[in-house]
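Student: See the structures that follow.
Readers should treat all values here as calculations from the given coordinates under stated rules, not as data from a laboratory. Source: prediction; values computed, not measured.
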Structure 1
Amino acid sequence: MRLEDYWGVGPKTSELLAAELGPERAIEAIEAADVRALVDAGLHRGRATRILRRASGEAGMDVLATGDTRSVYDDLLALAAGYALTEHAADRIRVRTPCSDRGDVEGRIDVVVAARDAWDGLDEEDRDRVIGAFEAYDEAGGTDRAAVETALALRAVGLTGSTFDELGTLNDESLREAADALGDVRGALDDDDVEVATGADAELDRGRERLEAARELSDSAFDVLERVRDDSLRDFEALRTATVDHVAAETGADPATVRGAAPDDALDAADFVSATLRELVDELAERVAEREAAVTADLRERIGEADGDVARAVEIVSDVAVTLSLGRFAAAEGLVRPRLVDDGVAVRNARNPFLDDPVQPVTYAVGTHSLGEGPRPSDRDPPSSDRVSVLTGANSGGKTTLLETVCAVTLLASMGLPVPADEAEVGGFDRVVFHRRHASFNAGVLESTLRSVVPPLVEEGRTLMLVDEFEAITEPGRAADLLNGLVDLTVDRGALGVYVTHLAADLSPLPAAARIDGIFAEGLTNDLELRVDYQPRFGTLGKSTPEFIVSRLVANATDRGVRTGFEHLAGAVGEEAVQRTLSDARWSPDEG
């Protein structure tokens, strides 16, 4: 396969990767979803991530049918990556894609749920140890020794069962021996250019110090000559003796070694000194190389049978970092295993993952599901067979947030991740169409919106439609006509949909498989904040309740003229309702 055969790799990108990594290594990096390698080669992290997402999950990426769906997907992975224990784990989480094979999705969920339970099972001290081990691993650059030490730390806190059973196959004793040996080298022992670290061998350290000192003298041979030459030294033997004594004192080398490096046929004093220093450098360098080779051989022997454990520790630690990071994410966010079903999306007490606590959880569903089929069904359980819901209700009532929550739950499940709810059933979808409302009111927005939402709906396969406020893109009457058409088309195509609108009263009779739900504002708090029951009421038309908004504007107006204007609007929307709202909020004009 050629580099340019991968999505997003054009001629310039291919040339860059080939120059920096070589074609084979670049392809290996793409196939292994190695973001770091591509970034180090010069690609922007975002571009590298997009390339690897397509390379590792082309079919799954087709689920993200709109820009808003992709935005939720990006935000979910950014949220999950925030819990990553290593930089590489964060990179691998960011390239996780939806999966089209339901068996693979189940397997992924099994792994993450087990990792969540393992993380929950650690006490605070052990969690800190795990986090510290991975931080040290990152700071060391993910070296072999760092991987071995991290593996030992993970085994020490008990991460050796279930999802982490590979850790249990490693041998502590051989890993510790390997860690000691690896601490004495820079680079991997199987590299040709491996270097023994300072402190690993005293004799080697002394040899290196002598060699470095000899090189410094050799670079300043003229200065050495000036120090040893004296007008009173008339014969060559005196020069030889002075040179040997000075060089031996400065380098720590044995005088016999320096004397052996001195030439017998020097042309003059300068040639004698420079030749002596060059030969000494060569002699000391050879001795250092011989000693380093002997120490390296000893280190390799010390690792011995741990070679296999080291290689496996490197791979296992990298994988555990990803798995445990996702488990940490699931534990921190209170995520639960969804039930994978053929059709429908249903959640009980779902929470929007992007909102800070406190959040009112909501229960909602479209399509076939089994919520509420227990021995005590509730009137707050959603209907179990409607294909489409038209969601209505209060301004700022959380309708768009509900759409986003359903989208997030669906995408998390499709990626093999647990979801933010007490209970959830999620069907398999070929496309998820999430479309937020647009504030613009022009023909271009209308056309682009229809181009965004209609083609995925009519394609083969299962589609989930989550569409917000069509009335924002054209005049209300025509928007109601379009919404009627979309609801009918959704039912005809066997898709599922949730459509948010303020125009439900203007819709023609909906198909039997569709229903209207409502979210209700209940008044203002004492602080004049809108009090909303975010839980939709099924089969009930919601009200926009503008009197609550006008009441707040009246209460907050500091200018008498402006207040008079808002009071005029209060008469338009129902002065009695406004006054009742203000009374309930314990506010009076005198308090304003």
Structure 2
Amino acid sequence: MSFDKYFLRLFQILLVLLFAISASGAILGFAGIYHPLNEYIAVILIIAAVLPFVWKQSHIFKEHTSRPALPRWSSVLLALCGAVILLALVFYPLVRWPLSHAGDWFPWDAGAYHFPKAVELYRSASIWDMSIAYADYPFGYESLLSFALLLSGDLSLFAPLHGLLLLFFICSFWLLGRKMTRLDGGLLLFLMAMLLMSDHFFQFLNLWRVFTLDVYTVGKNDLLLASSLLAALYYFYETQTSYKKGILGFALASGLAASIKPNALYVLFPLWLFLFIRFYKRHLASLVAYALLLIPGLLWLVRNFIALGSYAGADASRLASWSIAANLNNPYFYQHIPKNLLLAAAVVLLEIVLAFVNRKEHYWNAILSLVLLVAFISTPVTAYFGDTQTAPSINWRFGEALLLFLALLLWNDMALLLEKIKLTQTGSRVMSIGFSIAALLLTGWLLVDQRAMLQGVPENAFILHDQFREKVGVAGYYSAYDYVQRNAQDAVVWVENGLPFYAYDPAFSNTTSRRSLPDYVLGFSTDWFGDGSSAIPRLVEQFLADPLYRVVYQDSQGIVLHRQ
């Protein structure tokens, strides 16, 4: 059973839409004219200029024998099981965020810089304020959030936006899987659903358990980066068959990936290099022209060189020292090297060996798996966060594209093995029945075990307004955040030991910029990370000693100072 044309068309629409929003946000934010009308016009123009060519240049999959060969009834049943799991247990809770079990926690990164960067672009029309947290990082993901704010003026579209990102992820994963493995369509969709839910089945040596949480995460960009890299890999395979049918999509996916995270460049650079080496004699001018589509995704880099005089801020080198690659000579790393990292390396090594045995089936698979592995171990903060004289903790969320690629490698190798076994008709029938029964049992168990994901959780709405699950405030206020939200408008608010996102008032008129003195200083003594720290932040103490500032609110957790 094949859904290829439907997945492909949805994938093309989403790729162009996401590229248009991120590219227009980058260009207009760089120019300081990120205003609603400008953004709407730019998005429409980019879509109108690009989508027809993507639609035309990408061909629908040719019909081929899926492996393993399953009867239609079995393929349909597997597809339905996979679709039910994805729609009921992933998509439905995600689009209801935060009023579902998908919203019962709030990523620190989201409140510290992802959401604030989006709000600052929305309210200031510019990407040039380098004083906000992680301002030197790319802003492709944040431009999508800003676009949602432009459309609604509030946070109501954040959940639907992440629903679209989930669809983009599923389509990217699906198309790359069909391209690499030719697995039966129904079986592939079911395996994808099982991978995303795998943490519910087993944890030991489970490389993919990170996805069971990350698919629900609103406010972090790891899944979007993985999706765009999978899209780039899909089109990279396409160019090996037909340069003309693959290069435009590859350039668009590359531009989107480059706008999201710096470590995307570790993957994109070798891919572009491979294409230049192979096609420069026949398509040099074309390659250069398509490479220009990377420019919007790299404007953050241009801005950094202009504003900072470097590719990134001073913290970048410190973060890089916590990567796996930077600790390959660290004895503590080898003394406690995680088994799942060894497993990932073993899968890549196996594919390299298979490439020597069967070049046709494994050549590019081996090369690209090695590229993804090297990119992952080179990514900052993949082994440590702080102390390097201890056991490493592998941060797999930075290597999600690698993990998904490894899953496809294993599925492909198993499918090839089944082909060599050449099952009899009876054996094929038994295999089909076995797959179908297993799919029904696993789907039924998941729906029963995870039925809470289908229920609404209205009390989770607090995360839109406050970091504290329970009221900690006084004088009718929920917390110190609540005081600022209700009393500060058009104000500069500095937040210490808390999340800047909650310093915005309902109209988003406040700013967390530190380019000028604060009108309000908001600090917390809360021990958020359980490290024993429960004192008023030092910066807040400095403002307490300044006669220009006086305390206007204080409770057991927070304090607010106002400039007179």
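Student: Identify the structure, out of 1, 2, from whose coordinates P(r) over Cα pairs in 10 Å bins from 0, in percent, for residues 429-508 alone was calculated to give 15, 29, 15, 13, 13, 10, 4, 0.
Tutor: Answer for the origin of the read-out: 2.
Student: Consider the structures 1, 2: one of them gives 267 for volume of the Cα convex hull per residue in Å³ as calculated from the coordinates. Say which.
Tutor: The value was obtained from structure 1.
Student: One of 1, 2 was used to calculate relative contact order in percent (Cα under 8 Å, 6 or more apart), giving 14; which?
Tutor: The read-out was computed on structure 1.
Student: Looking at structures 1, 2, which one was Cα Rg over 2.2 N^0.38 Å, for residues 285-468 alone calculated from, given that it came out as 1.63?
Tutor: 1
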